[in-house]
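Here, each number is a calculation from the coordinates, and none is a lab measurement. Here the structure is a predicted model, which is why all the values come from computation and not from measurement. Cβ atoms are built from the backbone, for glycine too; each structure is taken alone.
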Structure I
């Protein structure tokens, strides 16, 4: 009996332990992905240390603070500084050839002790960091204090600010078609300072050029100031073609942006011995600018602005074909002015003023705009030292309707011919008649 009970228990236990198995748990397999991380690349410094002239592609001619690579690449700094040491090598004063294609540097630094030539066999950009991002205007892109940069390709300032304190750009009388350009991109700044003097590469500016030099910059190359470009004269020094340059061979300054005289002495002149064409804005805010060569303004949006007590000086005639010419309060033109088109405004809009023209005033077309205000003792005057020849349109703004109560002399100067007069009149609905009885005075007489 006892044995039978034990046998039954054993059979029941066996059935329980050997029941059909349940579904096995799911095994989740996860893929382990190993990513290769690129090493962080920081700007490296490269010091030219070739014992003889050589190419930038020759790694053994560089002193450097990196062992990762042998020649300059994106975002690096190139230094030409004889006597300096880097990576166990000493900088040398030997010629060097920038022959690395599409190279973009953060900085180019040329020391005053470097007196040799950096030749541009390939385009070279300066002012770009290691992430291929251009530097902001406030960030230094290096500078040039000695030596010479020239070649068959361009030096391009892509960003940051680069200071030219001495040394030479280009080579005088070198064939233009075999010489690269100096390019200042929008967002970049070229500071021309100290003893910088010789510019023999065509300059194209879409950014900012600030000239604060001890001497005039001597150039036999063209300067093109693009629509977004600003060329600022912060000095009484200017831009001169080399001595002996024939009038017809003068280099050209084409201004489609802004050329501004912003600083200097109140009586000082920045001289420009170039063929000047203004398609943008000529702004004389301090002192004066003297154009020793041809000077002409063209284009409907072109503007010449003379602030109070400033002077435009020309050797010959300033020709105005279109656009605007504005003089504020009291201004002077030394030389002659010829208005063939556009609008010449004395004193600014609805603001009486005086302009003195030392030689001739000729108007064949365009418009002369003056403002008269009986509440102000000084009316608009154009005082001409020599002859006055009139045509085109006279526009009179009577400020606040305050018409003068007596005849007003608006132009003083010897009319040639004596009966010379405007062709059209825009008097704003106010009655004025002209008095030509005195050939040295052009008067407006208020009507009834």
Structure II
């Protein structure tokens, strides 16, 4: 075969084209006919079932009627080596959208009577007046690149306000352009940029174009392998791998070790010991992001933690004991700080039962139970008399915000921040009694 004329295979039922090896004039690749130098795409087999086709880079001309009646084809990618798209190249094809590269200067009647095409995207800035889309009744959107100033493209009005056009324009930068491929707007790397990246890169040494500057940033990329640490050797572009041995901290809760070329994972000893502290009142757990945390399990409205068990407040009240409430500074004291045994070492008399509660506002209260109000007032005075501030050695009792007697779940007004309100303290009542007795003694002495 020495010569193939225009439209030689147009409007036929070809499903595949082959050219005998050694032909000096033509070559067929994947069923598509080209000139031997790959500069002209002569014919696409119209009955091929492909929905998408990418024209090889280097093709400069798409021959007349080359894709004519390729009805299964909905998308074609045209490289920026193409300069001319001849008449009827895509007529009666199934193309629904097309991106025209800036390299194209002639496109007259190329898409005439393409019934399904709805949108056209032009990557260049030079105006083209060729009537390329005559009788394309479904075509309603023409998008152009930033910098395109004409109000028309190939005789069609340019749409600058459609969202798809705004999205198309937003893809243009120093490295890439916007393109519509398979119905989606994507970033398409410029051929010159892709070539430069490939030229500079060497194995694990990779160069990538920076969108804002157009400069090329070097990155070292090695494939990750289990149990190995990778290092990119820039001098030869090869990755060197060093095997990992021993336990390594993976995060706040776990550690890893490589064994038989696989990672083994185990919980850290400190995390495991922390979680072992859990009881019916508190769940101690290790969180990878926040570390060790403690969560109250008791109902904040009607339960109190006593001896590591959630007990109804109602049950404690029925025992006839008086509650002394010790509120702690919630900014400084957390659930995991509570140690009732240590508190009892400080307050060693008058307390029959000890517990704690945690409400929805993150307020922690230590609850001391005494047998009667008089004992309760004595215990409260003891708590309030503890020395605070720097050098305090009473643990969480150094962070008391207030102490009061509890009456039906409410502050009775007694021992609020060390002040007497409502019922007077034993100390004040005693002082008043002494004064009264002194007054009576003086009175009777004068009468005698």
Structure III
């Protein structure tokens, strides 16, 4: 007996036959992606696995009808998936059972040939609802390149990243891996810079024409904007793109115009009245509280044990540890370096919020709010203790630091442009029976006001 490989449309099979050559073809599955890439640990999640899924066709020696063995098994880590169903040569479906510990897992597939393959870090389990975000493409600069040479470009838009927690409870990491295509050609050296910018290189050799840009985010979500980049058979003369725009970049290193005092240029190229924005902990860009386990898009962890680069803070899964501690707020959530609130005792963790005062007189700006920490904390504005009234320091391992809000008003110390509000938190190392040593920080009821520049 031996196997012969056949490819029938979307179905890749190996036929078990008698009397063929001694060359045996045993096919291995290939995992490319899992959709969705995240699930809630409290509920079952139906997923689709994409890749190459060979099946085995068995021809009986009597010459009767051949049968296809499409039996697959799948695991996230050591947790076996249920209802695994082969659909075609590139797709199968399965169900992730509830009860898996929060963390990021690889997928292992076992084919009908009993061959296995694993792709690491393809699915995240969260202790709460998943936040799956889509990118938004707005512009490419420059918007033209020579087909004979590589062209470095900057992509502008909304570029979310994914916070990945570890099943062992260690510090979370941020997945910033993006992929990009001009038409069907993949860009190289794609680098996420910040939430609105990435850089990439358009390779040479693309046929002259106008192409759309497709982005794929760390959530495996995609967005495409048509007719965004032109490839020419020769040197480019950049064509400014200001149709419908009254301000902002023209895509060629120039501008479509400027805005008058008291207004600012939006990403759509229109002038709008300048607004001051500031965010409580654990909320989205519109100020709505996030689900537990979510990444905070505004507050970052910038220093602490194991922290080498800034990363998003995480909304705590347990907002009231120890049987009801931590005060409640309808407009904020307690955050920490991870979802379970575990911390290194006596080690400082620093959380930062950046906010922009461009277009406003910094001497007129005022911030009010309230905060709490577990256990002790120190607030700073632009590296110094704020000037104003209220509480800017919470000392000692006392329940009052986290069971009650502590109001403050900041009236001085602001600078033109981007400012930084930081809170350094140190956990005392105490714990509650049956629980890990909890830690957290909450900033709530934040308001900001100021006078636009003339």
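The table below lists the values:
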read-out: Given -0.60, -0.70, -1.06 for log10 I(q)/I(0) by the Debye sum over Cα atoms at q = 0.08, 0.09, 0.13 Å⁻¹, calculated: source structure among I, II, III; value: I
read-out: Top of I, II, III by distance in nm of label points 7 Å out along Cα→Cβ at positions 99 and 395, largest first; value: II
